[in-house]
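Read through the structures below before going on.
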Structure 1
Amino acid sequence: MGLTDQYRSVEDLPGTIPVFPLAGAILLPRGQLPLNIFEPRYLKMVDDALRGERIIGMVQPDGDEAILASQIAGKTPPLCAIGCAGRITSFAETGDGRIVITLTGISRFRIERELAAVTPYRQCEVNWSEFADDLVAGYGQDEVSRERLLEILKEYLETHELQADWRAIRLSSNETLVNSLCTISPYGPREKQALLEAKTLEDRNQMLIALTEKALQELSPNDTTVQ
């Protein structure tokens, strides 16, 4: 049984969740996101989540000014409407007061409204209904253009002289491959949000391919095509 298989329908998910605004970081269903927690308000959030349903919503600040504001302690920048919730599936305390956790993605959500919370961290009332398919493992992965993604990944790695575990890549499902690459991709907050909001897994895959092609073309401005 998977770490998030207990969530079989949107009725299994809470209507109110704590949210962690973090620019440039996205979580996707069944993907994993390691987080290094050190701000007091978020240490409290993790502590409360561990005592409760272990769910935290990852959401990006909305807009460039909001991203800048999010980097200042105590600021409450506006949030993007769509985020993704994860369950804390690993937890470790460090000797210097930090907490290192891993969130495993459950489902995307739409923020209905932010609550006037008494907690130091932010809480939102959320709606899961339009993302019910996120709870179905592998939903839409048969439509993914896997070979083209692998081609462009290979070209990107070779261009940047990077290595990859190709055995692990070959063994991964289409869903795991696409969502993992989106999570670790080097693109900016706007691009990351677009990847998060893509309607289907293949839409996300095609967007990731297009972003990578564009990045490669910018490195080779004299080339008109990407092989």
Structure 2
Amino acid sequence: MTVWDRPQPPARPVPLDRERIVAAAIALADEGGLEAVSLRKVAARLEAGPMRLYGYISTKQELFDLMVDEVYAEILPEERPGDWREALGALAHRTRRAALRHEWLADLLGGRPALGPNGLAVAEATLSALDGLADIDTVMRAVETVSAYFTGAIRRETANLRAERATGLSRLDWQRASGPHLTRMLATGRYPALAEAVHDGTDVDAEETFATGLDWVLDALAARLVRPPA
């Protein structure tokens, strides 16, 4: 039985329900990451005894599942996607924006399928936009491919944001600080391809990099998803 199937305990003098528990857990995670979340800390924020939470949530993993599903409500498209490309693009971009609001989400992406009502609604909205384009196995591989792309890209972007906070150096500051070392290494002539990338490559921000990579993935999937005429 999943946490969504299990009934909640009856009300007590101090109001408590899964919605309040999840909201408190998300607030803690937004402030300090997943390591800041525990049933004890959530209970303290709600001014409730820790043991009371076990009537609503059995494990920390269940709490994480509920937190992820709550954020999936932010990922769910507001309107039915117009076509398959819009559906997969919206899934990627909306997930990235949600992860920038809730950085801890990056740590929970890419695991088992989300089985909460919002996660299932996102999956339904995405798959229904791809219905009829190809056999279901091809459709599933297409969704998994896009998911693998944005999960990796989001984790990399989040890791860079965390590194900036940990070091106190912005991306530009880090590049300036590392520049002399990199210049010396490239001057040895042992890294010609890297030297060309550093000297001649265009520096773009994370959002543009994400969008460009996503477009390339969708371009490649187009050949697989559009059925040839009978």
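Rule-based calculations on the coordinates, nothing more; no lab input. Only a predicted model underlies this, so the values are computations on that prediction, with no experimental measurement involved. Cβ atoms are built from the backbone, for glycine too; each structure is taken alone.
Numbers for the structure displayed
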quantity	calculated
Read-out distance in nm of label points 7 Å out along Cα→Cβ at positions 3 and 139, computed value 2.1, structure in 1, 2	1
Which of 1, 2 yields 23 [relative contact order in percent (Cα under 8 Å, 6 or more apart), calculated]	1
Comparison of 1, 2 - label where Rg/Rh (Cα atoms, Kirkwood Rh) is highest	2
For 0.65 (FRET efficiency 1/(1 + (r/R0)^6) of positions 51 and 203 (r between Cβ atoms, R0 = 41 Å, to 0.05), calculated) the corresponding structure among 1, 2	1
Origin of the derived value -10500 (helix-only ellipticity at 222 nm (-39500 (n - 2.57) for each DSSP H run of 4 or more, over all residues; to 500); candidates 1, 2)	1
